[in-house]
Structure I
Amino acid sequence: MARSIVVKGLRELGLKFKQLDEKVQKNVARSATSAGATVFKKEIARRAPVADEPYRIEDVMVEPRNLERNVVVKRLKPSQTSATSEHLVVMRGKRKYGYASRVAVLQEFGTVTAPAQPFFRPGADAAAQPAAAAVSKRFGDRIKKAIKDLET
C-alpha cells in the first residue's frame, strides 16, 4: 500500500541544513525524527486496548493500561542505520513489562478464539500526516535556531 505525504518548503530548509556543520546537523535531525516518533507514540498509545481488570502472566501482575504504558520510542545507534537519525516506535516485551509486545500482537491480529482489535497500524496510519507536520516544524525551528546561533 503506497502512501505519500507532501510537505512544502523542505527544499529551502534542506539547503540551509547543508550549511550547518555535521554535529549540528545530527542534533537537528535527531530532534526532528524524535518529534515525529513522539506523535506516533501518543496516537498508538491512545488507541491501545485496556484490560477490564488486572491479570497475571507467569507470576507477573499486569495492570490495566499496560499496553498503553509500554509503547516506547527507540533511537537507533548510528551503526544500526544508514540515515542521519532514525527512531522506532515499538512495544516493550520483557517479562517485567507483562510481555506487552506478545499481548500487543495477539490484540492486533487476533487469535483463533478472540477477534482482532487492531490499534498499532490504525494509530500509525492516523498519525502519519501530523507526524510529518511535526517533523517539518521541528526541523525548521531547529535550523533557524542553529543559523541564528552561528550568526551571534
Structure II
Amino acid sequence: MATLTVQPRVLQWAVRSSDADAGAVAATNGDLAQLPSWLDSDEPLRLSFTKVSKLSKALHVPFGSLVRSFPTPQEEEPLLRYRTINNDGAAISNDLKDVIRVMRSRQDWARDEMISAGFEKNAIVGMAKNCKASESLAANIRDVLSLWMIVTS
C-alpha cells in the first residue's frame, strides 16, 4: 500500500485552519482514531493514501496541502475588512475562501471576454470621484445612460 509523508506541523495547521476538534474527527472516523497522537508527534508521519484522503475530507482542506513540507501560508484577504466592524471575528472558513477565489476567477474571465469582444471602458465607473453633490452625480449618470425621461422632482 502506498504511503505518504505528512509533517505534524502541517497536520496541526490543517486542524487549526479547519477549526475542527481532533478528538471529534478521530471519534467519527475509525481510520483516523490516532489523529490526536499524530498531532503530538515530533517525527514525520507515514500515512496511507486512504488515510490522507480521509483526513482531507474530514478537515475540509485540499489533499495536496497535507503532503507539503510546511504549512500553507495564510493569505490576507482584503475583502474581509468589509465583512465585520473593525474586523472583529473575521476568521473565514475554507468554503468562503473557495467562493472568493472562484468569483475572482470568474470576474477576471468576464473582464477578459469583454476586452476581447471589443467592449469599451464603462463610463460610469469612477465618475463619482470628483462629484460633490448627489444631484449632480445623478444627472451625470442619467446623461451617460441616456435616461433623459427620468426627471427628479
Matching 10.4 (mean count of other Cβ atoms within 10 Å over residues 50-57, computed) against labels I, II points to structure I
Working back from 9, 25, 20, 18, 10, 11, 7, 1 (P(r) over Cα pairs in 10 Å bins from 0, in percent, computed), options I, II, answer is structure II
One of I, II was used to calculate helix-only ellipticity at 222 nm (-39500 (n - 2.57) for each DSSP H run of 4 or more, over all residues; to 500), yielding -18000; that structure is I
Matching 3.9 (distance in nm of label points 7 Å out along Cα→Cβ at positions 18 and 114, computed) against labels I, II points to structure II
Candidates I, II; distance in nm of label points 7 Å out along Cα→Cβ at positions 34 and 82 computed = 4.8; producing structure is II
One of I, II was used to calculate relative contact order in percent (Cα under 8 Å, 6 or more apart), yielding 31; that structure is I
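Every number in this text was worked out from the coordinates using simple rules, so none of it is lab data. Values in this document were obtained by computation on a predicted structure and should not be read as measured data. Cβ atoms are built from the backbone, for glycine too; each structure is taken alone.
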